[in-house]
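Enquirer: Next come the structures, one after another.
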Structure 1
Amino acid sequence: MNVRIAAAAYAVPPQDEAVDAVMERERTRIEKALSPLSPESRRKAIEGLGLNRVRVCEENKLYDLVLEAASKAIAEAGMKGRDINLILDYSTWSSESSQGLSFAHKLSADLGAETSMILSFKVGGCAGLHVAIKTAMGWMATDESIQTVLLVTGDAAPEGNRSLLPITMHGDAGSALILRREGAESLSTQGPSLMAVQVMTLGHLQNAITMTRTNGHPDIVIDALCMEQEVRPVYFLNMLAVINQALAASSLSLKDIDHFIYSNLSRRDREGFCKMVGLPKGGLPPTLMEEYGHTFASDLLINYENLRRDGLIRPGQLLLFASAGIGFTWGATIARA
């Protein structure tokens with residue numbers, strides 16, 4: 001089975017907010033989160049962000065971003081909604097989807113894909129893209145009728161929860177990825193071919209970042225000590241482990257990779273990733289991180305799309321997508337353009 005990335009797209013709200021303004025508004029939350037850490041760790045957490053602004057979605061407008069991204073991806077792939085056999089929503093958090101049906105249900109009607117299979121899950125957080133791809137490929141491998149899959153995510157930080165220090169600052173976005181079995185009847189097969197997808201979780205670290213409700217209001221709670229003392233020491237070790245597993249499955253090595261596509265957590269985190277894979281400081285391609293913030297699982301698609309739009313991805317080149325998120329989850333996906 002040969003599955004390709006037929007198209008990808010994203011949408012962000014036009015409204016934005018300065019990171020400094022967010023930090024001032026959420027000062028109490030930030031101080032509480034960072035209080036268990038040493039003064040040096042608190043300083044590094046703030047100075048290492050490398051974020052200037054975040055995109056902010058108006059209330060109950062997130063679905064519009066998801067629909068926009070999905071519509072763009074379908075148009076780019078030269079498809080119609082009726083060509084989609086499976087819609088998978090892997091959104092981590094949105095007030096809209098938490099109140100009822102997933103985005104996938106609404107999309108099936110609005111895109112004219114009423115006959116598509118509908119799935120949704122909230123697993124993996126910022127590494128959810130890899131989980132979604134692996135899930136989609138599993139369905140495609142066991143059901144010949146699943147030729148085309150639409151993966152979508154739409155995430156907006158709950159009110160008062162934009163700061164996730166000592167890690168990052170959340171911005172809002174929606175994104176979509178279309179996977180298509182090569183040779184799907186009457187459809188183009190252009191796009192990178194998937195070579196390997198690897199995911200791992202460590203359940204005993206599930207409380208590092210949790211989604212809860214406080215006094216009836218949604219809340220993203222971070223255990224800073226757990227992050228610093230338990231997650232951080234193994235963070236890049238496990239990232240490298242899943243990357244090496246994906247490389248081995250593809251009979252490749254790190255030196256073969258042409259483009260590393262990584263999350264927009266912070267400047268500090270991206271520098272750590274560069275060091276891990278042997279890239280020089282600043283060796284990752286520039287992204288819109290400073291203007292968008294960290295957009296949950298949409299980071300990878302935003303960074304991929306901007307590389308592609310800038311004409312930097314050439315046929316035959318190898319792409320490595322990598323990210324980590326709640327769960328605690330690590331994922332890596334390799335594709336050949």
Structure 2
Amino acid sequence: MAKRKKTNCIPGNEKYTIQDFNTEFPNDDACLSFVLESRWPDGRTMCIKCGVEHKHYRVTGRTAFACDHCGNHIYPLAGTIFEKSTTSLRTWFYAMYLMGSTRCGVSAKQIQRETGVTYKTAWRIFKQIRTLMSEDVRLEGSAVEMDETYVGGTRRGTRGRPSGNDKQKACVVGAVEREKGRVVALVADGATRENLHGIAKEYVLPESIIYTDEYPAYRGLDWIHGYDHRRINHSQGIYVVGDIHTNTIEGFWSLVKRGIGGVYHSVSRKYLQTYLDEYSFRYNRRNSGQPMFVSLLEQIYERAEQPHASRDHETLS
């Protein structure tokens with residue numbers, strides 16, 4: 001019998017191991033240099049004092065870089081999530097590596113155990129990293145699936161669909177493209193017609209095909225907003241009829257619920273949107289062809305406040 005050939009399920013260009021991380025970012029200086037190079041390649045940028053572009057060199061013992069002509073300082077960490085943080089910059093990068101290396105998420109307790117920071121610090125680090133993962137996505141393509149779900153604890157003694165102010169369950173509405181496969185997931189005040197239609201109108205291109213289940217609040221997407229609305233009747237045990245189904249968005253809900261239940265255990269309604277942003281960020285880049293950690297690093301300088309300004313104080317790493 002021929003021996004079965006082993007295959008590598010992860011393409012080479014999507015690999016980024018802990019050895020790769022330790023080699024590229026061995027210390028705080030390497031992390032700071034990366035931020036500088038990402039924002040201002042080769043340290044060249046406009047000097048506010050000189051009024052022209054000059055090369056800047058590292059100031060020993062500080063996170064500042066000085067103009068080689070006049071000595072005016074710039075701070076690569078200014079305007080980023082690292083600004084004014086006293087936590088090691090490499091700890092921040094390592095937390096980003098962990099978050100980018102998992103499909104289900106990683107808890108703040110995990111980074112606390114691995115780095116020795118306090119739980120409060122670890123929780124704040126992850127909270128700040130999730131701000132990099134929020135994005136304004138407009139769904140393209142001719143076919144979009146929409147569905148709503150509920151995230152939260154078990155409701156006891158109550159039946160039926162939770163209301164918008166339910167204390168246990170939070171309503172989440174999602175829409176996903178069938179072609180490019182990008183997803184949008186939003187916390188809503190309830191699965192009302194106003195909310196569902198409003199989300200469709202904001203995130204789905206006009207005249208697109210929208211696939212939903214038979215929930216009555218979706219009615220009118222066709223004759224009110226001009227979409228080609230096609231529904232599948234789940235209440236009768238029908239889940240696929242030709243190309244009419246909502247399996248794609250339901251698969252995303254499965255990832256979210258398994259991740260929250262298995263890693264975070266519970267998430268308050270106040271911060272639920274940030275967790276949805278985290279799962280959406282990963283989902284939208286699952287076929288990007290580069291490591292998720294690299295995609296997350298790109299957000300540092302893309303989200304950095306511009307233009308930079310000279311600071312009177314030092315920004316700590």
Structure 3
Amino acid sequence: MSRIHTDTKPNERPASRADDFEAAVDAKRLTKVYGERRAVNEISFSVKRGEAFGLLGPNGAGKSTTMRMIACRTPLTAGELTVESLDVRRDARAIRSLIGVVPQENNLDPDITVRQNLLVYARYFHMPRAVAERRADELLRFVGLEERPGARVVELSGGMKRRLMVARALIHEPRLLVLDEPTTGLDPHVRQEIWQRLEELRRQSGLTVLISTHYMEEAERLCDRLLIIVRGQIIAEGSPRELISENVASYALEIRDTTSRSLPTEIAEGVRSVVRAGAQVYFADTPERLAPIMKLYEGRRLLLRPSNLEDVFLDMLGGEDLAEELGPADI
């Protein structure tokens with residue numbers, strides 16, 4: 001079941017317990033403060049081994065800060081955080097050997113080739129040369145770069161660079177793959193391609209995957225379970241299907257360039273309406289309930305579709321300004 005958090009005191013939220021299942025990541029009252037601003041405000045969650053877990057929220061919500069703390073790149077201010085049962089404060093070096101990280105920014109070495117980027121990175125994990133070479137070739141095939149091993153990074157497209165970063169993060173066969181905004185700035189075709197590679201990876205290996213994103217479609221497609229985070233706090237959690245089915249009706253009808261109107265009682269029963277950015281949106285459990293409304297708006301631009309995570313997100317946030325940045329780690 002999904003959970004919606006409506007209170008304003010995060011410390012009153014019951015923490016998820018690691019002993020409920022084998023946890024790849026377990027956070028209790030996790031907090032990160034920059035000056036007087038709380039980028040992450042006492043959040044608690046657990047990530048089960050083998051699942052794809054998402055942190056969904058607008059830019060500046062605290063997603064990247066959370067990811068950096070999990071990857072031992074930013075110290076936490078308060079709370080508890082373990083990765084594969086290791087404490088991030090005491091066991092950072094051991095944790096880094098168990099996780100693969102794909103950061104927001106491309107930080108590949110531009111002066112060496114595609115294959116050399118993988119082999120150099122393998123040295124950090126003291127991999128034997130022969131093992132590293134075999135693994136590099138396997139990963140280049142997996143990400144579709146087997147024909148470009150000798151190319152320099154500057155010769156690659158943006159999508160190829162992101163695929164190479166995924167391959168690099170997997171070179172040492174980590175237990176946990178951390179993807180921070182993995183497809184930001186990529187065109188839809190490349191984004192779909194990377195999603196396909198990640199889904200294939202999970203099917204083949206059962207790897208635990210932790211993803212932060214502000215793309216609703218990405219979270220809905222890739223994640224078994226997710227948190228919605230806004231201004232450093234969790235406002236909802238559950239599987240994408242749970243969040244959709246429990247918070248909005250199954251179908252939505254959008255009418256563009258119009259204003260709200262009163263519906264006849266016989267039509268309005270079982271229908272909810274909201275106004276969003278110049279569009280009137282009606283929700284109902286079946287398309288049949290929305291069909292009479294379509295007749296009322298003949299001549300307008302109409303879109304009848306299944307409800308999605310974006311509907312849930314916008315419903316929860318209402319008219320809040322989501323552009324506010326909470327900390328330098330989210331830039």
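Enquirer: Hey, Kirkwood radius over Cα pairs in Å derived from one of 1, 2, 3 reads 22.3; which structure?
Expert: Attributed to the structure labelled 2.
Enquirer: Ranked by FRET efficiency 1/(1 + (r/R0)^6) of positions 72 and 288 (r between Cβ atoms, R0 = 35 Å, to 0.05), which of 1, 2, 3 sits at the highest value?
Expert: 1
We did not get these values from a lab; they are worked out from the coordinates using the rules stated. Because the structure is a prediction, the values reported are computed rather than measured. Cβ atoms are built from the backbone, for glycine too; each structure is taken alone.
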